[in-house]
Every structure is written in C-alpha cells, then in structure tokens.
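Engineer: Right after this note come the structures.
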Structure I
Amino acid sequence: MTVSATERAIGILDSGVGGLTVAREVMRQLPRETIYYVGDTKRCPYGPRSPEEVRRYTLEIVEFLMAHPLKAILIACNTATAAALQEVREQVPIPVLGVIDPGARAAIKATQNHIIGVIGTQGTVESGAYEKALRRIHPRLTVHSLACPAFVPLVESGYRHTPLADQIVHDTLQPLKKTHLDTLILGCTHYPLLADAVKKAMGPDVNIISSAEETAAELSTILQHKELLTHLKVPRHRFFTTGDAAPFAQIAEDWFGYPVEVEQIVLKTSESPLG
C-alpha cells in the first residue's frame, strides 16, 4: 500500500534512550506526526568509539529506517551528528537534521556574558563540533567543553534518580564551576534525563540548554515549508532497539508517562550500508 508523503513518519535515531528527550519534544510540537525511533542500546555508548565506527553504526540505522516510509530523519545523538550528519544528508533524498546547530543557536540566545559551557561524550567534545557551531554564529564567545563519560551509562542503566547519580554529576561538573559560565549546553541527548542533577550541581544562575526544543522547531519549519505536515489525527509511533527491549520500555514509560511497545531488531552490518 502506497503511503502519501504527508503520512510518512519521522525517523529518529540515537545510540540508546537519550534521543527520547528529542522525540518527546517532537511529539509535543508536532502531536499528529508519527515517529519511528531506533535506539542502538546494544552498542551504546557511542562517545568512546572512533568517528569511523560511529559513522558506520549511524549509516546502518539509517538504512533500517529508510526501509520504512519516512519524510525526514532526525539524528538525535550529538556524537552521531558530529560524525555522520553530512554523509547521511548526501545519501538520502529526504531532509536530515542533527542536534548540534539547534543547540548552539539556543545557547547563544540564552547567554548574557558570552561564556558558554558544553558537556558531552568524549567523541562529541573531541570533535569540537559545538565550539565550531557556536563560533560560526558568534566568533567572540568563550567556550569551555567537558567530556562526561559516566553520564550515559548512568542513564542507560536506570540509575538516574539516585543519590549516586547526583554525586557523580556534582563531582564531574566541578571544573566548570570555576569558569563563570552562565549557559551550559547539554551536548548529549541522554543528559536531559539528568537535568535535575545538573541544575543542582551548577546552581540557579546557569541556563541549562537542551537542543530538543530548538531541533523540534526547526523540523516543524522544514515540514511546513515542504508541505509535509500530516493531516492524521492519531499518530502511529514505533520504537525499536538493538538491545534488551524491557529496560528501554521502562525508561521510555518513565519519560513519556505512558507505556510504549518496543521492538527488538538486528541491524544489517556492512561497511557501506547505503552504498
């Protein structure tokens, strides 16, 4: 059965459950749109992996998503955005968005003293992607970046609502407390799931920026411009994971506030999935 362009889904991909923070914002801003979400929890985290590995994994997920009727793809993973956004855009015939540029724009809007912090995975921080995105817009910013390798495992393991999580977040962020930043970018889509602990550690005077809101707004603008907004009244979301479906479903239910069905998948592995 042929699916019209407007009725096609939005594909969202992440290294695990972190991209659910972006998916939830897309659902809020575009409540009629259907989302197909893939979380690569089996190979999470992406942060310590080489850019080539991350690029290959991202292309494998994109190939899986493109087997379904899609109108756009959102790479809801900062590490994957840094490693593979441009290549994915070159290989698929639909709009592809990342989360780095929208997050940078949101931070520049929020800062008053032009000192911005970025926390992310090792891969995102080493890529310098946020610093480049920020300085493309505002060359005179001061940017302090910090890799937080313990944060993604905290979220994926379900320990985010614990005193241990608060302590790890507090201890990890101490170097940034000395920088006088007034705005902090959560440069990993897992990190909004630790937002309360981050706010507690950084104090009330620091703006905490998640790219989700700005990314969803950009997606909405693109779909409207291309006349791809759906007329469906009830979306038909699907959630896929490469790992164990049960913990994924539990975190998704906690984040969305209602149960979701999660399908476990096996991705095709190849050196050039879309070639």
Structure II
Amino acid sequence: MTGSDRERLRATFTEDAELYDRARPGYPPEMFDDLAGMVGLGPGCRVLEIGCGTGKATVPIARRGAWIVAVELGPEMAAVARRHLAGHEDVHVLEAVFEDWPLPPEPFDVVLAATAFHWIDPAVRVEKAAAALRPGGALATVATHHVAGGTERFFAEVQNCYEHFDPKTPPNLRLQAAHDIAEDDEEIARSGRFDKAVFLRYEWELPYTSAEYLDVLRTYSGHRALEPAARRGLLRCIESLIDHDYGGAITKRYLTELRVARRRSEASGGRPGAGRPHGGG
C-alpha cells in the first residue's frame, strides 16, 4: 500500500463514526484478560493507545484502572470514544496524527494498537512505539482476520458480487483457514528494538442479519472507497444473496491475533530517564 493510498483509506473511518461504533464488533474478553496477565493493565500502568477509534479496546482497559493516553486522528471517532469513556478520569483522548504527535517526556509501560497499527506509516510506527516505551515496556498490537468458517458457502458465492462490482477483486478469491495465516513479527524483529514477539490467537463467530452485515461492510475502507454506484450495486447484490439463499442471516468467523513484544533494555535510541514510571497524570 502506498502512502497516499494509506492516507486516503484510513480517512474513510472518520466519515461515519456512529455507524462504525454500532456495526464493528469489539474484541474477545479473554484477550484483555491475557494481555493484563502479560503486561499488568491495572492502576499505575501507563498505556498509550494508537488509533483508539470509538474506544472498542480502550473501554475494557480503562475498566481495569490503567492510565491511558489515546491518540485518534478522527475528531468524530474521538468524540464517540470520549462519550464511552466518560467517568474514566485517567483516560485522555487526543485528536492527533500519531506520526506527528510529540511524545511526552515520561515513557509508557504499554503501547497498544488495536486493528490500527497497519494504518501507521511503516517508516515511523515501530521506532516511535519503541521511543514511547520504557525499557521492558510492551508493544501490543491486535490484528483482525476474516477466516474460513461460519456460513462457508456464502463467502464462496459472494465473490461473484465482488468480481462483478469491484474490478480489483482477484478471481476465485477464498478466505484462508486460521491456521494458514502466518504469525508475522518480521518488522519488529528487523528493528532490533524488541525481544521476540509472543502471539495469542482467538477464533470466534458472529451472526449477522443481512442489514447488520451490510452495516459492517459499510465501515470497511475498501468498500467505502468504491465509486458510489459500484458500492450500491455491490451491497444490493450481497443483500439479495443473503435474503434469498440464506434465509436473511449468515455467520462470520473472525481470527483475533494479539502480538506482544517487549522493548529491549539495551536498545539504542531510548529516551533519557526511562526508568519505571509512576502512574497518574
């Protein structure tokens, strides 16, 4: 993905924050339990979240008592996140582009990016995350994959709709099985700033009516970036397939992947005074 494509596509998320908040699923609760066990997401833990969106990951962490700075580039998304986080005095949602945002002088225990790290400039994201962390602090990224399972026949047949209305669709595209998706820590390892990453994976399924499924598709950047006529045709085609051939509902399988890597204490380029910080404002 080129830089211009990345900027154009990630800007689509700010176009309808309420739809995104309503339609997008959250993350498996056990993921937060596991992450808390690994990095200690309790009172006194300083967390920097990159791209918090409407707070899908921020809220579960805030409930554990962590002190959070959440950086979100979309004012509309940030406003929804603040609404969900009202009452959590130790959570601060800032409107900023992470690549340009000046790091505060005190480092963080955890840098988190939930379904957002791939939207950050690859020339910046790993190095800036490392610079934001104390030695031994953790970079935790969450990726969501759409995998084979659920109503499998639907996801094979729906490719006809995509091939007809979206010329960029590869022919005969099929979802991969979860076990065929490789764990990828090449970028982190290449930086030399982090120890070997640990991966945890969670497979789960979610049922959708045709209206609910169309809503979630409307939040995907690739769908939003289609020409309006093509997007309308694609969504009508998908709705017709679900309603006529699948009784108005389908089930989708997700793979949520948590990747956690500790910043090396001996890494160069760390900021001065990076001992373990206290919590608080």
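Each value in this text was obtained by applying a stated rule to the coordinates, not by laboratory testing. The structure presented is a predicted model; accordingly, all values stated were derived computationally and were not measured. Cβ atoms are built from the backbone, for glycine too; each structure is taken alone.
Engineer: Here mean count of other Cβ atoms within 10 Å over residues 49-56 has been calculated and equals 25.9, so which of I, II was it run on?
Structural biologist: Among I, II, the structure yielding 25.9 for mean count of other Cβ atoms within 10 Å over residues 49-56 is II.
Engineer: Moving on to the next point. For the read-out FRET efficiency 1/(1 + (r/R0)^6) of positions 89 and 217 (r between Cβ atoms, R0 = 35 Å, to 0.05), a value of 0.95 was computed from one structure; give its label from I, II.
Structural biologist: Value 0.95 for FRET efficiency 1/(1 + (r/R0)^6) of positions 89 and 217 (r between Cβ atoms, R0 = 35 Å, to 0.05) corresponds to I out of I, II.
Engineer: Shifting gears a bit: When relative contact order in percent (Cα under 8 Å, 6 or more apart) is calculated for each of the structures I, II, which structure yields the highest value?
Structural biologist: Evaluating relative contact order in percent (Cα under 8 Å, 6 or more apart) on every structure, the highest lands on I.
Engineer: Something else about it: Supply the structure label, taken from I, II, corresponding to distance in nm of label points 7 Å out along Cα→Cβ at positions 57 and 249 with the calculated value 2.4. Working shown, then result.
Structural biologist: Details: I: 2.4; II: 3.0.
Of the options listed, only I reproduces it.
Engineer: For distance in nm of label points 7 Å out along Cα→Cβ at positions 169 and 193, which of I, II scores largest?
Structural biologist: On the way: I: 1.3; II: 3.9.
Top value of distance in nm of label points 7 Å out along Cα→Cβ at positions 169 and 193, among I, II, belongs to structure II.
Engineer: Further question on the same structure: Where is Rg/Rh (Cα atoms, Kirkwood Rh) largest, in which of I, II?
Structural biologist: Largest one: structure II.
Engineer: Which structure, out of I, II, was helix-only ellipticity at 222 nm (-39500 (n - 2.57) for each DSSP H run of 4 or more, over all residues; to 500) calculated from, if the result is -9500?
Structural biologist: Going through each structure in turn, the value belongs to II.
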